[in-house]
Every structure is written in structure tokens, then in C-alpha cells.
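Structures incoming, each one as C-alpha cells.
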Structure I
Amino acid sequence: MILTIEIKEGETKLADLAATEKVFKTGSKGFFGMNKIQIGEKRYQVQVQLVEIGSKPKSAEDD
């Protein structure tokens with residue numbers, strides 16, 4: 001699954017950012033995307049991460 005995130009200034013759409021499913025190093029599940037976008041004369045590196053709350057597997061130490 002891919003999520004599309006709109007980056008807007010007011011009502012003006014500046015860019016779209018795609019975030020793909022990811023299992024993070026911690027074991028948590030979610031989505032992550034990054035890209036470079038231009039806003040006016042300047043370029044920016046942008047990242048987004050969405051982490052599903054409670055998705056990290058419980059370790060044996062937590063029991």
C-alpha cells in the first residue's frame with residue numbers, strides 16, 4: 001500500500017509525497033516517505049513517517 005501526502009501552503013498544493021509501508025528497526029509498523037521538493041526558489045528535503053501505535057512486538061522481557 002502507498003499513501004500520498006499533499007504538501008500545501010493554504011489552498012495551494014506544492015507537492016505530493018508518497019509513503020510506502022515499512023517495518024521500522026524497532027519492529028513497529030507504519031509508512032515512510034522522503035523526497036526533495038521545490039518551494040519558490042528553494043529546494044527542501046522532506047520526510048514523513050507514520051507509526052502505528054501499539055504495533056511494536058512485545059519482547060520476552062516485557063512479560
Structure II
Amino acid sequence: MEIRNDRQKGLNYAGIARKYHIDPRTAKNYAEGGTRPVYSLTDSKPSKQDPYKEQIIIWLEEVPY
């Protein structure tokens with residue numbers, strides 16, 4: 001990872017943060033971390049309207065817009 005290489009070259013965390021446009025604490029975590037962070041998408045949350053969708057569809061079919 002490039003952040004680790006920059007840290008090994010002597011660049012401080014604030015300098016790394018400016019270079020990569022991240023927070024200095026994040027730069028420190030990346031530089032000291034043993035592995036690359038893994039991000040995963042979460043399942044989509046149900047809508048508040050889900051329980052009412054069938055009724056809304058019925059209402060929309062009754063009234064022509």
C-alpha cells in the first residue's frame with residue numbers, strides 16, 4: 001500500500017493525510033495496519049412504505065392521473 005511506503009520513507013501522518021486527502025488518524029490506521037481494510041455492502045433496508053405499497057397501488061389504479 002502506498003501509505004505504508006510513504007510512512008517508511010519518513011513522511012508524517014499529517015503529510016500523508018494531505019497527500020491522500022484523508023484524516024491523519026485514518027492515515028495512521030492504514031500505515032500501522034497489517035492488512036488492507038475490507039469493505040462490504042450491506043443489504044438494503046426495508047422502506048417505511050413497504051407495508052402500504054399494495055394499498056397505494058390500488059388507490060393509484062382507481063384514480064387516473
Quiz item: With helix-only ellipticity at 222 nm (-39500 (n - 2.57) for each DSSP H run of 4 or more, over all residues; to 500) derived from the coordinates and found to be -14500, which of I, II does the value describe?
Solution: II
Self-check item: Structure (I, II) behind the derived value 0.75 of FRET efficiency 1/(1 + (r/R0)^6) of positions 21 and 45 (r between Cβ atoms, R0 = 35 Å, to 0.05)
Solution: II
Quiz item: Here FRET efficiency 1/(1 + (r/R0)^6) of positions 5 and 53 (r between Cβ atoms, R0 = 35 Å, to 0.05) was calculated and came to 1.00; which of the structures I, II was it taken from?
Solution: I
Quiz item: For mean projected area of the Cα convex hull in nm², which of the structures I, II scores highest?
Solution: II
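Since every read-out is calculated from the coordinates, none of them should be taken as a lab result. As the structure is a computational prediction, the values presented were derived from the model and not from experiment. Cβ atoms are built from the backbone, for glycine too; each structure is taken alone.
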